[in-house]
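Asks: The next part holds the structures, each set out as structure tokens.
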Structure I
Amino acid sequence: MNKLSIDPTNGACGAIFVAAGLFFGYQSLGQEIGTAFRMGPGYFPLVLSGILIVLGAIIAIQATRVAGEPIGAIAWRGMFFILPAPIFFGLTVRGLGFVPSLFITALIAAFASQRMRPGTAIIVALALTIFSTFVFSYALGLPFQRFGPWLAWFGA
């Protein structure tokens with residue numbers, strides 16, 4: 001008799017996908033669903049939740065077919081820098097403006113890697129800021145302040 005082996009990484013990933021799909025699917029039932037031709041505000045979230053549940057189930061089933069490596073150590077440094085970066089951006093984009101908020105956010109996120117050096121992080125943050133400003137402000141013409149009211153004192 002064969003012993004059932006489970007890849008813990010894929011098993012956990014599949015379970016998280018299924019749980020998230022069930023949660024958001026349940027939440028979308030509070031909205032009007034409508035039909036495929038007259039979609040209500042809850043229709044699209046319900047469809048996406050169903051897709052997430054199916055993908056999670058597929059991943060969980062695949063986890064039973066292949067023995068995987070055990071889950072490694074938690075990357076605390078990555079979580080410490082990656083998770084606060086978008087929160088910082090959301091809290092400061094109106095006050096600082098798009099350009100400084102994005103630059104600082106990219107700097108924060110860059111230090112999630114142990115191999116990132118300060119000079120390289122500044123270059124990456126600067127390149128990302130220039131590219132994003134060009135795309136979102138000039139090419140797409142999105143109406144946002146490049147420099148916010150918190151920097152008015154500095155003459156920006």
Structure II
Amino acid sequence: MYVPFHQLPPHSRMWVYQLSRPLTQEEEEQLNQRLLAFVTEWSSHGAGLQASYDLRESRFLFLATNEEVASASGCSIDASVGFLRQLEQELNLGFFDRTTLAFQKNGEVLTVPMPQMKNEVAAGAVSGDTLYFDTLVQTVGALRDQWPKPAKDTWLARYF
């Protein structure tokens with residue numbers, strides 16, 4: 001059962017997907033339609049999930065569910081992954097690459113391949129105060145309160 005993302009309670013479980021490239025306006029409209037249809041029907045062992053999604057910066061997808069209503073099961077999570085894999089093929093877009101880091105720099109999304117992180121820090125392109133889009137946030141509340149957040153306050157602190 002779809003609910004608007006802003007109405008999900010803070011404890012709602014969430015999955016973050018960083019897109020491999022920015023969406024075009026047409027792709028974003030298409031993705032919104034497809035995601036709305038998916039979360040409306042998303043279920044776990046026959047029980048409808050109170051779920052939602054959000055797209056931000058044309059680069060990030062958030063899927064979330066209020067597990068106080070019904071818990072996401074392995075099968076329902078697998079269904080969401082399968083759905084996203086299908087969208088990857090249709091849109092020639094990646095949702096599952098965890099080797100590229102995303103930062104907010106001058107109002108834009110700057111992406112850095114993980115192996116280049118040390119060089120970017122040494123060159124001054126990324127500092128501890130650079131805002132990092134942490135894909136490890138797990139709840140809607142954490143997204144609201146801590147996203148993006150300074151890189152020095154994340155697992156990237158070892159670089160500073």
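Asks: Given 1.08 as the derived value for Cα Rg over 2.2 N^0.38 Å, which of the supplied structures I, II does it correspond to?
Replies: II
Asks: If you don't mind, there's one more thing I want to ask. Of the structures labelled I, II, one was used to calculate relative contact order in percent (Cα under 8 Å, 6 or more apart), giving 26. Name it.
Replies: The read-out comes from structure II.
Asks: For FRET efficiency 1/(1 + (r/R0)^6) of positions 51 and 107 (r between Cβ atoms, R0 = 35 Å, to 0.05), find whichever of I, II sits highest and give me its label.
Replies: II
Asks: I would also like to ask the following. A value of 27, 11, 5 was derived for semi-axes √(5λ) of the Cα gyration tensor in Å, for residues 11-66 alone; which structure in I, II was it taken from? Mind dumping the intermediate values first?
Replies: Numbers: I: 27, 11, 5; II: 22, 13, 7.
Label of the source structure: I.
Asks: Another question, then. Tell me which of I, II gives 3.3 when you compute distance in nm of label points 7 Å out along Cα→Cβ at positions 27 and 43.
Replies: This value belongs to structure II.
Asks: helix-only ellipticity at 222 nm (-39500 (n - 2.57) for each DSSP H run of 4 or more, over all residues; to 500) was computed and gave -19000; which structure, I, II, did it come from?
Replies: I
Asks: Comparing FRET efficiency 1/(1 + (r/R0)^6) of positions 35 and 131 (r between Cβ atoms, R0 = 30 Å, to 0.05) across structures I, II, which is largest?
Replies: II
No lab work stands behind these numbers, since they all come straight from the coordinates. Everything numeric in this text was worked out from a predicted model, so none of it was measured. Cβ atoms are built from the backbone, for glycine too; each structure is taken alone.
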